[in-house]
Structure 1
Amino acid sequence: MENLESPPSKPPSLAEIAYVSVRYGNFTLGGGSAGVAVMYREIFHKRHWLTNDQFNLVFILARLAPGTNLFAFGTGVGWTLRGIPGAVIALLAGSIPCSLIIFAATALFRDLQHNPWAQPAIHGAIAAAVSITVKAGWEIAHSQLHGRAKPRVVIIAITAFVLYTFFCVPAFDVLLLAALTGAVVTRDTDEFI
């Protein structure tokens, strides 16, 4: 498994950050999780801009932030790479084009939502979005399943799913509980789980 220990010595340019934010923040279908999974492949595996630990930190902080997680994630990546200018560029490049696209799509949807010919397409798109979200979740979780940490990750994931799905514990509380558990159950104690 690839685990980049340190990012490249020269950070990417603001134009490169803008390009990745525009391309993957605006034109990835399937919601925020799918966008983050695609960006994971792009900025970690392909471009090697962040270490796995940096990526994970930005990812979890974006999940804890209120609002749209993909914008928070892109802004966090920009901040990590180039500070305030990187954060501003990533936020603007990741939000303005998709806002214009959503404005146009909403107008089109309003006109087509009661059209019997459009209903099968809408239902198909919803089913595909769910599938893409599940795949994106696996893409990100898979990077954590290695060595002795595997049992801990699986137990935390199942517990989080049960708490959120069956006991309706708010996502923020589930994430905080998982973070606390991860902090208490260190890699040294994984062999006992």
Structure 2
Amino acid sequence: MDLTEGTIEQKTGRAKKMMLWFGIVSLLMTFAGWTSAYIVSSTREDWLTDFQLPGIFFISTGVLILSSLTFILAKMAMRGNKSSLCTSFLITTLVLGVIFILLQFRGFSEIVAQGFYFTGESSSVTTSYIFLIAMVHILHVVAGLISLLVVITNQLKGKYSPENLLGIELGATFWHFLDLLWVYLMLFFYFFK
């Protein structure tokens, strides 16, 4: 299909999806740079080779995966013209996103309880990278929560239908990206020491 064909609404939808993908690729490059720096820094003498991530990070990962599932169910509900069910799943996704962030901060508290801070004399280059990468991911989850609030607001106003899912699709794409990014980061931190 020619990208110049279609209604203004279709062209606008394609443009919004393209802009979202440009943003996602940019974020991927940023996190790839930080994980590359993590690998390079692991050759330092002061690198912690025996550091274990707090278990709460694995629980938060499960919560984030579950939130992606509820977003998928919300989209399926709207496709099936079940508006109230869609709203319930969107709100559940929002709550799970907030729980994810709270669990992340609990994980940070556990790292601090082990005596490692982000900066200063009690910091380690290893944990500083973990703090940095996880905090930047949390900032993007906050952006995802804001976009989810917009989706929920539009849903409550009746702006979506089985024929018009653009806002839900854009929000879901960004949310699933954040989920997959965190799973990648957890696997990276777990296996690369």
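Just so it is clear, none of the values below were taken in a lab; they were calculated from the coordinates. Note that the coordinates shown come from a computational prediction; the quantities given were computed from them, not determined experimentally.
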(request) For relative contact order in percent (Cα under 8 Å, 6 or more apart), find whichever of 1, 2 sits highest and give me its label. (result) 2
(request) Work out the source of -27500 here, i.e. which of 1, 2 gives that when helix-only ellipticity at 222 nm (-39500 (n - 2.57) for each DSSP H run of 4 or more, over all residues; to 500) is computed. (result) 2
(request) Taking 16.6 as the value of Kirkwood radius over Cα pairs in Å, for residues 20-131 alone derived from one of the structures shown (1, 2), identify that structure. (result) 2
